[in-house]
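Read through the structures below before going on.
What follows draws every value from the coordinates through simple rules; no lab data is involved. None of the values given here were measured: they were computed from a predicted structure. Cβ atoms are built from the backbone, for glycine too; each structure is taken alone.
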Structure P
Amino acid sequence: MSHSLPAVRAEPAVPRGERLIAETGRTLELELERGRIEELRLGYERIGNPDAPTLVVLGGISAQAHVCAHDGDPRDGWWERLVGGGRILDTGAFNLIGMDWVGGPGNSSAPPARADELAIPAVTTGDQARALGILLDHLGIERVRAVVGASYGAMVALAFGAFLPERADRVVAISGAHRSHPMATALRALQRQIAILGAENGDLRRGLVLARSLAMTTYRSAEEFDQRFAMEPVRTERGFRFEVESYLQHQGETFADRFDLAHFLCLCQSLDLHRIEPGEIRAPTTLVAVREDTLVPLWQMRKLAEGIAAPVELIEVDSPYGHDAFLVEDELIGIPLARTLMQVPADRQQPSSDSARR
């Protein structure tokens, strides 16, 4: 079956949108897997056509509710390349919702503070999925066309497919599996220790910068680094400085401008607490795996696809951008995503257990 794709205009129209906070006092609570938030606040943005099918779009730990520019906030969003008027995820064709992470730097709540300021609060992807369900209730939305997630957002989307499968026609998980790979956990554990070491030695910002710099080495492939950073080093008073060092420093500084230590530790740990049994995922699911992704290896995505207890499609792609391909590869990620979202809703589909690989 062939599908026509939405036209992409050279200058997409700025969609309607609004930046809001769901806050209703004690009537809005979140029972965490390891605790409770009694007065829950959820920062979110609602963008696009309010009469169209709803998409929830979720990104990595550094992504907040601001997915794309709109008339309520003209700044570029974290997925500006794919979302907006006339783009692959067309805000003229969908009612799009983004959410600030619980425990993150946006307008959503965090778990109650601990006595030890370096004690990391436990927020799981299941907690985020349940918070999303509360937000949909608050907005009067019973069911969505899809929950589309990338990286950490993919983990949350899979949790939504396990805990609230009746509320989504489809789950789309890009570069996110059913659990954190132990090597990814090892690298993130080092990031957390670096950040804590900085705080304990009176240089909290430096710790965050270094932690994020290390993280950046895991997001892209060795091939891409070889293509970008092959210039000869420059001699300085302290020795030689390599081109890749400037890149890592810039990325770390940018991150430290937006995150504080508590938010980073909470969400970084949440990535590693992620555990979903594939057989518990009962919403129709599309998985997008990047063969060069070292954080989420291809074999892990294949194992997930084999175990999901619902119709599942696995799309395998190649990209030198590795884990970050969803941020850079517009057509590679966007075109199969558009085709998936234009399918007939799940309750009108014939069941299938086949896994398609492209």
Structure Q
Amino acid sequence: MKTSDFNYELPEELIAQTPLEKRDASRLMGLDKESGEISHRHFYDLPNYLKAGDCLALNDSRVLPARLIGRRESGGAVEVVLLKDRGGGLWECLSRPGKKTKPETKLIFGEDELHATVEASCEGGNKLIRFQYEGIFLEVLERLGKMPLPPYITAELEDAERYQTVYSRQSGSAAAPTAGLHFTKELLDKIKSRGVSLCYVTLHVGLGTFRPVKCESLENHEMHSEFCLVPEETARLVTETKKAKGRVIAVGTTSCRVLESFTKEDGSLPAISGWTDIFIYPDYKFKCIDALLTNFHLPESTLIMLVSALAGRENVLGAYEEAVRQRYRFFSFGDAMFIGDTKTRQEEDIV
């Protein structure tokens, strides 16, 4: 398949720039992965798509305030975005202006609170930068850093917590696992009261998730790798759900990638941590997930390819065209889709 097979037309005004006042007030499109049938609801209606015995897998990664605005010791402004912790205060970073942040360049952030030295350039034009500070680095970042919002969001974010899920707890992402942004604690409690299990995985999202696929043929694309973790409790819940013929529903493509990376052919999931560079696109055979809750993704992105692997390219592109017609909001702060068996509880009762 070609990258261009996953293109679609999106009016720029449908790219959501700010979150809604209420997280769960966003719209929710239901897409039946077998028939392609589409339904329209709101996110607070999600429990109607769920059944007792289902297991909802959520990514509990928390976004680092990883965008630092500072200056070069020699003069001139600099912007750095932390991407990957290499240990010992050394981070792989994006830097602007790149030509002015050569090796041995000294950087200063805040009121001399945080110092750094560019040690080397690395693949893709990124920089290896070593930070010097007193105290705990995460606390320094909380004081000095800003949220590294995606490049298609140009509006300022008034409340940084709106780019965090309400269940985030493991700091390390450079971007939010956005499918989870719609949940409130009250909605999660309502879902649990329906007999649905909640479990958590961790995948620290890298900015590579926004990079376009530049290869004409999908088979030639190399995925970025991301660190992930499956705790013991999650491994047990997912394995038991599969044995009991319940549904495992991934909240977001990140949770999906964790589960599909480590689930065995017999449906069992071990407790494990490691790196994944799994690339899921049509003809992939899913081992774990039965349904997916996700946002609307960029044209020609690896994420729309993953969604198409689950529901079929034609079904997905047809759903996206309908979303444009219905003026859905797209991308990180936009609306959501539930992809799976979309027969609601009420319809089952009638049958």
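One of P, Q was used to compute relative contact order in percent (Cα under 8 Å, 6 or more apart), and the answer was 26. Which one was it? Attributed to the structure labelled Q.
Out of P, Q, choose the structure whose coordinates give distance in nm of label points 7 Å out along Cα→Cβ at positions 65 and 297 equal to 3.9 when calculated.
P
When distance in nm of label points 7 Å out along Cα→Cβ at positions 105 and 249 is calculated for each of the structures P, Q, which structure yields the highest value?
Q
Using the calculated result 29, 23, 14 for semi-axes √(5λ) of the Cα gyration tensor in Å, for residues 121-224 alone, pick out the matching structure from P, Q. Derived from the structure labelled Q.
Can you say which of P, Q returns -11000 when helix-only ellipticity at 222 nm (-39500 (n - 2.57) for each DSSP H run of 4 or more, over all residues; to 500) is computed? Of the options listed, only P reproduces it. Structures P, Q were compared on Cα Rg over 2.2 N^0.38 Å, and the highest value belongs to Q.
For distance in nm of label points 7 Å out along Cα→Cβ at positions 289 and 305, which structure out of P, Q has the highest calculated value? Max of distance in nm of label points 7 Å out along Cα→Cβ at positions 289 and 305: Q.
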